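**Q** Multiple structures follow.
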Structure I
Amino acid sequence: MSTHFEEGKAVMVDVSAKADTVREAIAEAFVELPEEAIRQLAEKDVKKGDAIAVAELAGIMAAKKTSELIPLCHPLPLSKVQVKGELEPTGVRFQSLCKTTGKTGVEMEAMTAVSVAALTLYDMLKSVTKGITIKEIKLLKKEGGKSGLWQR
């Protein structure tokens, strides 16, 4: 049986020659909310419970599943995942920190964490209002590997 692999087709990048290094990434998402949703969050009056805490937990869970969601993303042994949501005057800002020691970075895990946290908050508040906007999902910082430090 002959095997033939063509260049240019979908392929998971071969990282086997790379050195294991400590890698860290920080990402952010902002969820813009109407006044009624902000009021309910501030007064801890959301029918489904502590919406920000549930969203933070969902983000952590999502980071651990990133390689199952993003087709060519390597599965990583995450050593640390944190997601923090802060209520601001116009919405909630989520930030995530992901860390591993390995051959490839954790940017996708960090961005997946804040994306799912934002979607979870939307789900918990959609009965209050449909005027929720998820925006500004972005990488803030990555560190480790051959390319070193990158910061927005």
Structure II
Amino acid sequence: MNLKEKIPSDLKNALREKKTVDLSVLRMLQSAIRNKEIEKKKRDGLTDEEIVEVISNEIKKRKEAVNEYIKAQRQDLADKERSEIEVLISYMPKQMGEMEIREEVKKAIKEAGAKAQGELGKVMKILMPRMKGKADGALVNKVVREELQKLEEL
């Protein structure tokens, strides 16, 4: 079952089972997907890759909100956002671990011929299309910086 079918199906189940968090998150997600379809002028709907991109953007928004709520000392709202993130993550493809990311980063550094921190952009340009939806961008960036730092030290 693809995401286009799974999300409405899960929405119906959440409605039946009275799962309020799931219900609100899935409604919001459907709305975000519809907005993206309108933006891209797609009548036949988004592909699974495009839906994963929408989900990823929603997760990112919530992570930023969690940080803001923590700064404002609103733990209750931060917890609410975290529970929404958990629901959204369940629709994402399996995320890569740090070791897998590190291997991909090393390959990309070789491809780019990068030797210093200043060439971070070249490496990221090669890497991010491969990692889209499979790994957190901030973690990828951190690993690339670490690997480039090791090269500079040699």
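Throughout, read-outs are computed from the coordinates displayed, never taken from laboratory work. This structure is a prediction, so every number in the text was calculated from the model and none was measured. Cβ atoms are built from the backbone, for glycine too; each structure is taken alone.
**Q** Could you figure out which one of I, II the value -25500 for helix-only ellipticity at 222 nm (-39500 (n - 2.57) for each DSSP H run of 4 or more, over all residues; to 500) was computed from?
**A** This value belongs to structure II.
**Q** To test your reading of the models, identify which of I, II gives 18.2 for mean count of other Cβ atoms within 10 Å over residues 61-68 when calculated.
**A** Of the options listed, only I reproduces it.
**Q** For relative contact order in percent (Cα under 8 Å, 6 or more apart), which of I, II scores largest?
**A** Ranking I, II on relative contact order in percent (Cα under 8 Å, 6 or more apart), first place is I.
**Q** May I pose another question? Matching task: 0.10 is the computed value of FRET efficiency 1/(1 + (r/R0)^6) of positions 13 and 53 (r between Cβ atoms, R0 = 25 Å, to 0.05). Pick the structure from I, II.
**A** The structure behind it is I.
**Q** Of the structures I, II, report the one carrying the highest value of distance in nm of label points 7 Å out along Cα→Cβ at positions 125 and 141.
**A** Sorting by distance in nm of label points 7 Å out along Cα→Cβ at positions 125 and 141 in descending order puts I first.
**Q** I have 1.4 for distance in nm of label points 7 Å out along Cα→Cβ at positions 29 and 45, calculated from one of the structures I, II. Which structure is it?
**A** Derived from the structure labelled II.
**Q** Let me ask something else about it. One of I, II was used to compute distance in nm of label points 7 Å out along Cα→Cβ at positions 85 and 117, and the result was 0.9. Which label is that?
**A** I
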